[in-house]
Structure P
Amino acid sequence: MKISASILAFASVASAHYVFPSLVANGAATSEWQYVRQWTGYYSNGPVTDVNSLNIRCNVDASTKSASTLTVAAGSTLGFTAKASISHPGPLQVYMAKVPSGSTAATWDGSGNVWFKIFGQGPNFGGSLTWPTQGATTVSFKIPAAVPSGEYLVRVEHTALHSASSAGGAQFYISCGQINVTGGGNGNPTGLVAFPGAYKATDPGLMINIYYPVPTSYQLAGPAVWSG
């Protein structure tokens, strides 16, 4: 059987990339795309590269897609699966956005200055930069105990920096899950941003040569983490 060079090339590129298709709750992964919005072209595992595109919010067409909504407790650990592992170097960040009154996580598009960061993880420093999530098949984080109860979109973002020495070279691997937080607190999340709008292609955490000279510091793109 003959396999075309174009098919082999596509398979090679897809295998080097990754996608976040499932939530992880109570130590177990849910079904793929059960609680995570399945974006157009997900099978390519491809990244978003334009920070000014609507795709930077929840990936291609996912602002208008829908999934089921998972109930989780404030203060609990939540996660995403990474398929087929996070192969590129770069930081991991997680944002949440509270669904406004009159909408549901299944119908809301996540527009406006509504996203707050709950997790951010940069590199370890030494003779070279090392990235805690590189090679991982799951990533996890805590839902802040102070976050108010209600429905949210939760957005995972891994930014690959291997080609980020010029503007537009950063690759964003993004998914948005749908959750209903119970037992929440009275916190008032700060540092609210919009996607697109939160980043510029020339932000120091997005336009950087991570190889030489080896950086001695790193600034995550976007607002500070809100923990309650």
Structure Q
Amino acid sequence: MTLYELKPRFQAWLRPLVQDLAERGATANQVTLVAAAGSLAVGALAAIGALVAETSVLFLLFPLWLFARMALNAIDGMLAREHGQKSALGAYLNELGDIVSDVALILPLAALPDFNLAQVGPFALLAVIVEAAGLIGPLAGASRRYDGPFGKSDRALVVGAIALWAGVGLGFGTLGPWLWLLLSLLSVLTIVNRVRRGVAEAQAQARAQAPSQTAE
């Protein structure tokens, strides 16, 4: 079970807004670019505030933006699927935009007093590998894999919670290194699950196709 499984309910809630955006001429690619640009801006602003002004209060923007980003991600997908806006460029922008947004919102956490780049950096790298493991599915003969326990939506929830905790002035003390170790281990488990289940799916499809090929 991951937050990704709640996506259909969230999409149903957003559908009237998506319909209105489509009628106004908004495109899925525009929404995708707005989500990536917003993540870069919010992440940079929070990091500059922590490093230059020595304040963590701007990290309070993270939970608000992460919710907005989740909505934007759902909207661009619905515009593409339900309003005939699917395109090859859109597929690239969607996947690359998600990765850029993740890194842009994870790395600034290294600017917080209780953390450092040696702790946060590996988790950011693992977030990229998690998504790559899902994307490789179709290349291996499986579907795009979204297996948990620590997918994109779950990762966003945790990043938002950490930013909120820091933004209200609470520290992590000696728990910082252990927190990032736990999150990294969950990411590794997610990578293993996506690879293992993707391979199993591809092998099952190959076995299902084998009799028909033999008959021919």
Structure R
Amino acid sequence: MTSDQLDLVLGSLGPLVGGAIRGTIPLAVSSFALGLTLAVVFALMRISRRRWMRRVAAAYISAIRGTPLLVQLFVIFYGLPTLGLVIDPWPSAIIAFSLNVGGYGAEVVRGAINTVPHDQWEAGYALGVTRGSVLRHVILPQAARLSIPPLANSFISLVKDTSLASSILVTEMFREAQKIAAFSQEFLLLYIEAALVYWVICLGLATVQSRLEHRFAPAAVR
């Protein structure tokens, strides 16, 4: 690496980190929060006694899991304007990422709910507690603990997937790397630097995930 390249790497580190702080992390956090809400709603619909709810949830989950995230982004940002619905880049990205998280997260939550022993339900019914109360006070708290590892993995994946938002003009870390690379013509160098910044962020998130798993793990496996 030449001195000019080293200066470029050091000089671009600030804009890349700034792009992560102002764009990547807020985009991931807000999308994950909304997506997790959708995940819980559609997971509950999937286990509903009403057939139409199960079918609607199954169709949504199938559509989300069966199509690429990049295509979903393009449909919302570039496709909907043909119907007269124009959405700015940032909310378009949040909508697409939230829907994607909701589709995958719904199956995670549903799987966690189904993992809770069925006698928990029966015990609640035996005490005269309604299905909704058993679900809210007994089943969901246990399912939440079981969901932590896969949902944490989903969040880490989402942080990396936010780089796709650059394709619809959202200014986040990878978009900053693209602009600097286009100006300097050092594409390989800048993209490797961006990859390293993503790596560091994900290492930090993996550490937090490990501590959360230990914190909420059953006492027998700590």
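Read the figures in this text as sums done on the coordinates, not as results from a lab. Nothing here was measured: the structure is a model prediction, and the numbers come from that model. Cβ atoms are built from the backbone, for glycine too; each structure is taken alone.
Some points to look at:
- Once distance in nm of label points 7 Å out along Cα→Cβ at positions 28 and 84 is evaluated on every structure in P, Q, R, the highest one turns out to be R.
- Origin of the derived value 51, 49, 32 (Cα extents along the principal axes in Å; candidates P, Q, R): P
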